[in-house]
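Please go over the structures that come below.
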Structure P
Amino acid sequence: MEGYRVKEYGMPVKRYCQALDLKNNPELIAEYRKIHSREKAWPEIRAGIRSVGILEMEIYIVGCKLFMIVEAPLDFDWDSAMKRLAQLPRQTEWEDYVARFQECVQGSSSAEKWQLMERLFYLYES
């Protein structure tokens, strides 16, 4: 594996990491992968994510576990951005649509489904 290139923004950014489980069903997982492809992902959802100030969002998968990385400017306020995101056109429709694949309560917002993770280890410069 060669790894994934990290975007450079020309400014300091911060990162949020989140986790979510999918239902342990190979057919549902395959469909979940498809609906997140460049061709199938809803353009309104991508635009909405950017409109609340998120610079980049990546989702990684292993088995039925998802890991999301969100990069945002240093002045980004997570709670207010998630409230704005939940109010955007089609966001509730998207969350309801993807909930059938996810281990979550139907009707949950993205912020309610995805669990923010605590950084356990950081290899930093001394």
Structure Q
Amino acid sequence: MQLRYTILYVENVAATLAFYEAAFGVKRRMLHESGDYGDLDTGATLLAFSSLALMEKLGKSPARPQPGRPVFEIAFETADVAAAFAHAVAAGATPVQPPEAMPWGQTTAYVTDPNGFLVEICTPVAPPA
């Protein structure tokens, strides 16, 4: 079995795709003509978005993210966390934690997207020796 995609529920799929393209440089793979679903080409596993309205039509009651109480995070790897953090903030992300060197050798920073989802910007984690 393979993890194929993760879907986040958002108010406006097109605007969310545009934000991720601008803030993190990921490419849009598709936006359905209804505007209720779209995804980004993030490698083997897609990052996808579905509208809250569609989920409600399907009988689901999705909760909205709470930036101060995240239950998960999206992580983007980069060699230059400081530059990526500054770029994301300039594109509309809300800064949460500036770049910081972690004891395990990784540099991390955090922002929230316009929907309130927590996004980590980080260097790769080296496998144990």
message: With helix-only ellipticity at 222 nm (-39500 (n - 2.57) for each DSSP H run of 4 or more, over all residues; to 500) coming out at -9000, pick the structure among P, Q it was computed from.
response: P
Value 8.1, calculated as mean count of other Cβ atoms within 10 Å over residues 5-12, assigned to which of P, Q: P
statement: For relative contact order in percent (Cα under 8 Å, 6 or more apart), structure among P, Q ranking highest is P
query: Where does the value -1.12, -1.21, -1.30 come from, among P, Q, when log10 I(q)/I(0) by the Debye sum over Cα atoms at q = 0.19, 0.20, 0.21 Å⁻¹ is the thing being computed?
result: Q
message: Say we calculate distance in nm of label points 7 Å out along Cα→Cβ at positions 69 and 93 for every structure; which of P, Q gives the highest result?
response: P
- prompt: -0.76 is what came out when log10 I(q)/I(0) by the Debye sum over Cα atoms at q = 0.16 Å⁻¹, for residues 45-108 alone was calculated for one structure; which of P, Q is it?
  reply: Q
query: If FRET efficiency 1/(1 + (r/R0)^6) of positions 61 and 101 (r between Cβ atoms, R0 = 35 Å, to 0.05) is computed to be 0.30, which of P, Q is the source?
result: Q
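Every number in this text was worked out from the coordinates using simple rules, so none of it is lab data. The structure displayed is predicted, hence computed values, not measured ones. Cβ atoms are built from the backbone, for glycine too; each structure is taken alone.
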